[in-house]
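Asks: Structures incoming, each one as structure tokens.
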Structure 1
Amino acid sequence: MPAPTTNFLTLNGHPLPLDPTDSDVSIESLGAQLGIRISARWPTLELVRTFRTAGLLPDYAAPEDLLDEPLVIRFSASKVFEQGLVPSGEFVIEEGKHRATHSPFYIDGLDYGLEFFGRLTLSDTEKPYVEIDGTLRRLYEEGEEFSLRARLHYDADGLQLEQYQFTSLEELRQIGPERVRLINLTDYDEAALPHWLADYTGVRDLYLGYRDYLSNGPLTSLPDWLAGWTKLESLSVYNYALAGLPNAIGELRQLKRLFFGNCTLTELPPSVWTLPHLEQLLLSHNQLSHLPAEINLPRLTYLDLNDNQLQTLPATLFSRSPNFRTLSIEQNDFRQLNATALAAVPEVRLEVEVRQRLAPKPPAAGGGDYDASAYHIGPARLAQLDAALSAAGIEGPAAAFFRATTTPAIGFRQEPIPTDYTRLGCHRFGGLPDLPAGHDYPRFGAEQRAYEFIAQLDCADLAPHQRYLPRTGFLFCFLSTFHDLYAGTKLDYPVALLQYHDVERSALRPGGPTFAELTTDDYFEAFGTEPVRADWGTPCYRGFDASATPTLGIAPTYPLASNVSLFGETLPSLSLLHDDKGLDEITTSEESYDHVCGGYGFSQHELPAVLAAHALGGDPTDYILLLEVKSRGDMQWGDAGELHLVIHKGALARRDFSRVFAGMYSS
């Protein structure tokens with residue numbers, strides 16, 4: 001029986017015309033898999049209305065608008081060449097995912113609550129095609145099912161196999177060495193690589209990984225014939241107990257990336273440390289106790305030596321790597337480090353307490369002395385804390401820990417409706433600032449984009465609740481853009497801009513009418529809020545006036561193990577801090593507010609003060625989380641996260657806001 005030759009797509013029995021310019025089977029340039037894309041258009045507005053009534057289409061737009069939106073099916077498949085040069089195989093899709101690999105089966109243009117159940121088949125007939133047959137239905141809901149069928153023929157000879165990542169030995173045998181460039185043998189379960197792979201000398205990228213995290217994979221060695229793979233640019237091996245590495249690795253002079261993670265290595269061949277094109281060397285979770293004295297990696301940018309047994313680092317690692325940008329050396333046994341050499345590397349990932357002991361950064365520029373007692377809670381807050389400790393049944397050393405670390409924080413609650421800018425100089429988050437006369441709205445960069453306004457604080461109103469902020473005047477907080485928080489490069493403008501103006505309220509101008517000319521075009525990225533008034537521009541975020549309340553800044557217990565350097569002499573009691581002691585019951589003080597000044601913030605790892613010490617130098621205890629701005633309204637920091645503005649306490653004491661660390665936590 002001859003193979004079918006007609007392309008089609010039917011939804012619940014209704015044919016939809018395919019768009020041949022947007023439908024194809026190809027090798028994805030990014031995913032390196034076989035990419036399937038089938039696109040169709042709605043033939044009539046009547047059919048759109050019918051499908052919307054039936055629940056197939058979303059209800060957020062009018063049928064007339066949906067008519068212009070295509071229906072697009074997308075799927076990415078691997079291990080499709082195990083039977084020859086033409087892709088073949090059957091993929092069972094359940095709940096919108098491939099049952100074996102969990103690869104998503106996307107359908108764009110339908111109601112998001114619908115999931116596909118069925119099969120996708122790649123036929124290797126004389127005229128190859130992909131066929132889809134199944135149903136759409138809602139999970140966990142009773143309701144109608146809708147049929148979906150499609151077929152698309154394509155030219156298998158036009159597939160760019162050089163862009164495809166081969167993921168099985170069966171595929172490699174079928175294709176032969178001429179067109180193979182990318183190999184990924186995840187969960188490879190043999191003690192050695194087959195010798196016939198030696199002929200695959202055109203390979204540029206080889207990955208061997210084993211995903212059983214309770215034990216190493218069976219591969220114990222790499223072959224000498226790898227020396228013949230002279231075009232190899234990336235070699236990655238993960239979670240195999242290798243007895244050692246062959247000298248052949250050092251013959252691969254085109255290598256740019258070399259990764260041996262969790263491979264029990266005690267040393268590398270000396271020639272590896274002189275590879276002329278190597279940019280990334282990742283050797284985490286091994287057993288390296290030393291590095292060679294002579295290292296010459298002129299193009300090295302990133303070195304990962306986490307979780308080894310190193311005691312020092314050779315000077316040539318730094319002196320002969322002019323492009324060195326990132327060094328990750330946590331969880332080692334360092335006895336000596338060169339502070340000057342480390343200071344020259346833009347990003348060093350090392351436990352703060354180790355760096356302070358062996359190679360401290362210079363004190364933060366603009367640091368200095370401050371009154372430490374200003375950060376201790378007074379009698380009223382101490383009584384509030386003791387009541388919370390008693391209610392949670394916390395006593396002894398654990399209670400002493402909280403008494404020693406709790407700070408005098410301030411919580412802000414936003415008003416329920418956006419500001420109308422009639423309350424001049426009040427606490428405000430988002431919108432536009434009430435800057436003093438004579439001060440223009442701040443801008444940054446060559447394009448002179450407008451800073452995003454984050455908050456303004458009335459210092460006089462906050463004065464009765466703490467002793468570390470200015471007693472009078474107003475503090476204005478701005479952010480260049482969300483994207484600069486982790487730019488990883490040295491910018492020629494501050495990401496967080498803080499302006500302090502010690503003026504009377506009468507010197508301020510109402511932000512809305514004063515900066516009404518600002519529109520979304522002025523910002524790097526705006527969030528499209530409605531203007532407060534029709535004759536005003538659109539601020540980057542909706543503004544909300546806020547009220548302030550004194551509260552407790554309680555150290556979060558979850559990440560204490562990652563913040564040893566922040567809690568100093570209080571740490572002996574940490575052995576008593578366990579989840580079963582009810583400690584989390586008293587850590588909700590900051591959580592009940594929209595925004596917080598003077599608390600700790602939250603992170604699953606290093607807290608904001610520790611990250612600031614990493615970036616700016618000095619001791620984490622010398623920093624204060626000046627403002628924790630949570631995701632509220634248009635302000636969304638990642639996945640409902642927090643924006644952190646951190647300052648050195650000495651700079652704050654001098655009212656110097658010129659150097660502020662800006663970070664973000666998001667789950």
Structure 2
Amino acid sequence: MQHQVYQMKNSIVLILFFTGCIATAWSQTPIPSKKDPRKEAGNVSDTLSGFSGRKAGINIKNKKAKIFDYKIISIEHDSTYTDTTLTLNKEYKYNYLRNDDFNLIPFANLGQTYNSLRYDFKEKSTLPIFGARARHFNYFEVEDINYYYVPTPLTELFYKTGFEQGQLLDAFFTVNTSKQFNFSVAYKALRSLGKYQNALTSTGNLRFTTNYKTKNNKYQLRAHAVFQDLLNQENGGIADEEIVRFESGDPEFKDRSIFQVNFEDAENILKGRRYYVDHVYNLISKKDSIRQTELRIGNELIFEDRSYQFDQTSQNSYFGDAFKSSNLRDRVTLEEFKAQVYATYLDNTLGNFKVSLGYSDLNYGYNKIVILDSQTVPNRIRGNAISLKGNYQNSFGKLNVEALIDANVTGDFDGNTFSGTVSYALNEDNSISFGLFTNSRKPNYNFLLYQSDYENYNWVNNFKNITTKSFSGRIELKKIVNLEIDYNSINNYSYFQQVIENSTKPFQTDQAINYLNIKVGKEIRYGKFALANTIAYQKVIDEESILNVPDLITRNTLYYSNHFFKKALFLQTGVTLKYFTKYHMNAYDPLLAEFYVQNDQEFGGFPMFDFFINAKIRQTRIYLKAEHFNSSFTGYNYYSAPNNPYRDFTVRFGLVWNFFL
């Protein structure tokens with residue numbers, strides 16, 4: 001069955017790949033703007049001009065299309081454009097997540113989980129969220145889905161090599177059949193064997209989006225469907241007796257497949273499917289020489305189900321005693337239905353107001369009841385909630401104000417969120433902002449209820465709401481420094497820990513945790529050379545030592561950029577150093593797919609050097625990187641988590657290719 005799923009993934013990838021190749025035969029580069037597209041794009045209206053129409057029933061290619069006409073629209077209706085430039089930020093984002101992973105350290109194989117070096121406590125949900133968070137780094141949530149508006153068909157192919165027969169491909173295609181209707185399809189597929197035993201990863205994320213509006217802009221609709229499966233074989237890390245061999249650097253053990261791991265017969269998988277619809281109707285639209293007002297009503301519907309499953313062939317003492325000796329399987333599901341109706345009032349003087357009334361229905365759990373000597377573990381958490389939500393946004397010259405308040409007013413779950421931000425644009429390149437955030441919600445579902453074939457992994461808890469208060473400040477001075485400050489105060493913090501061996505359990509502290517996070521970024525340029533620096537300092541006041549982070553994280557890149565061959569080729573090459581100080585790094589539990597607190601060993605304090613050569617030819621960006629090339633001469637003490645070594649030296653290649661039809 002798993003082989004059939006993999007064949008189906010390959011078929012979809014090949015279809016998308018050949019779609020892009022066909023488009024290449026007719027591809028042309030959009031005309032560059034004579035002005036800075038970043039400035040001009042901000043003035044482009046929602047209706048794109050330049051569609052050439054039809055002649056004799058045949059679409060004519062749009063030869064006037066510019067790069068900033070290819071719009072990307074977020075869930076919050078913020079627009080940007082398809083960016084085909086080659087920059088250092090693109091280098092930082094050229095990874096499995098396609099996001100800057102400064103806050104993370106990956107495991108040895110591509111598509112495994114990540115350990116967190118920094119934390120963001122600005123989760124806006126007023127309800128519990130699904131567990132197995134270590135599997136969710138590559139899970140597309142509602143806010144991760146974008147919508148598109150393009151003057152001609154657009155294709156993007158993202159490719160990168162993995163580890164030991166590993167390949168990663170993210171293929172995307174979007175087209176506007178008219179000014180009113182757009183659809184897109186994308187599939188992200190990975191299969192990587194890995195260098196250690198039983199560490200294969202096989203993941204897929206299939207996404208469909210569409211957006212439509214009438215010619216008079218009275219009615220607008222956005223919708224998406226997402227299907228995801230994220231499979232990881234699990235081995236529990238290398239065995240304790242192998243640690244000395246790994247750290248010795250003996251050439252006899254450079255072949256990582258000979259290392260004994262804790263088990264070789266387990267895997268977990270996270271699956272999800274979601275259907276999303278948001279449509280809005282413009283009731284009133286008035287415009288005069290001074291004032292413009294609009295009144296809209298809308299409806300948003302979300303149906304999503306997720307499942308997490310852990311399978312193991314034979315019982316293993318790594319997790320303790322079990323109710324049976326073979327064919328162990330733990331499976332939990334969550335079904336969510338959310339609906340909201342809302343009204344939006346937009347006024348260029350008073351600001352933009354949005355009021356929403358929401359309903360949520362939740363069904364989490366298992367198909368059986370577990371009876372233990374100490375307690376009976378039920379099989380379900382079911383409930384609903386009705387919420388009220390309000391948003392406000394307005395600009396007063398260079399001053400911008402945004403606020404959000406969301407609260408469950410009735411139902412089975414108490415929860416509320418407040419977020420407020422004030423920002424001031426000093427000029428085009430410099431700004432300053434301050435924010436206040438508060439949240440109160442129940443811990444994740446797997447803290448409240450969990451069942452397993454392993455005896456120690458069964459519990460039901462009535463934990464209090466986690467309450468978070470955060471203050472943040474941002475200063476962006478392009479020629480001087482970028483500074484971010486976050487101060488968080490957390491009450492009733494929930495976490496996993498092993499108090500006794502082979503038994504990871506959820507806990508909740510009644511002690512307040514205070515967490516300060518300061519991040520500074522600055523790039524220094526001299527001719528064709530540049531030195532980009534990012535440094536984060538963290539301080540935690542925590543009497544119980546349950547929120548552990550490194551005091552210092554730094555990433556420094558020295559690189560060279562230049563055009564060659566009459567500007568037909570743009571090249572960037574350089575060296576990146578990433579380093580974080582030693583700390584009590586969280587350990588990983590593969591049964592829960594969660595990280596847990598440990599205070600016995602410190603890890604970190606090892607440098608990670610990467611050498612890269614990146615090039616851009618027309619709309620193609622080519623990436624070549626020698627990762628962790630210092631591993632053989634700076635010591636074999638590098639870990640992503642206890643018993644889970646970080647990646648050895650490897651060379652990887654890939655590209656990002658855009659086709660504009």
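Since every read-out is calculated from the coordinates, none of them should be taken as a lab result. Bear in mind that the values here come from a model prediction, so they are computed numbers and not experimental data. Cβ atoms are built from the backbone, for glycine too; each structure is taken alone.
Asks: To test your reading of the models, identify which of 1, 2 gives 0.25 for FRET efficiency 1/(1 + (r/R0)^6) of positions 70 and 142 (r between Cβ atoms, R0 = 25 Å, to 0.05) when calculated. Write down the numbers at each step before the final one.
Replies: Working: 1: 0.25; 2: 0.65.
Computing FRET efficiency 1/(1 + (r/R0)^6) of positions 70 and 142 (r between Cβ atoms, R0 = 25 Å, to 0.05) on every structure in 1, 2 gives 0.25 only for 1.
Asks: Continuing with the same structure: Please compute relative contact order in percent (Cα under 8 Å, 6 or more apart) for structures 1, 2 and give me the label with the greatest value. Can you show the working numbers first?
Replies: On the way: 1: 8; 2: 11.
Largest calculated value belongs to 2.
Asks: Same structure, new question: Please state which of the structures 1, 2 yields 1.74 when Cα Rg over 2.2 N^0.38 Å, for residues 398-469 alone is computed from it.
Replies: Values: 1: 1.53; 2: 1.74.
Computed on structure 2.
Asks: Continuing with the same structure: Among 1, 2, considering only distance in nm of label points 7 Å out along Cα→Cβ at positions 374 and 598, which has the greatest calculated value? Let's see the in-between values first.
Replies: Working: 1: 1.1; 2: 2.2.
Largest value of distance in nm of label points 7 Å out along Cα→Cβ at positions 374 and 598: 2.
Asks: Tell me which of 1, 2 gives 74, 64, 52 when you compute Cα extents along the principal axes in Å. Don't jump to the answer; show the numbers that get you there.
Replies: Details: 1: 88, 74, 55; 2: 74, 64, 52.
This value belongs to structure 2.
Asks: Computing mean projected area of the Cα convex hull in nm², for residues 198-437 alone for each of 1, 2, which one ends up highest? If you can, show how the numbers build up before the last one.
Replies: Numbers: 1: 23.0; 2: 21.9.
Evaluating mean projected area of the Cα convex hull in nm², for residues 198-437 alone on every structure, the highest lands on 1.
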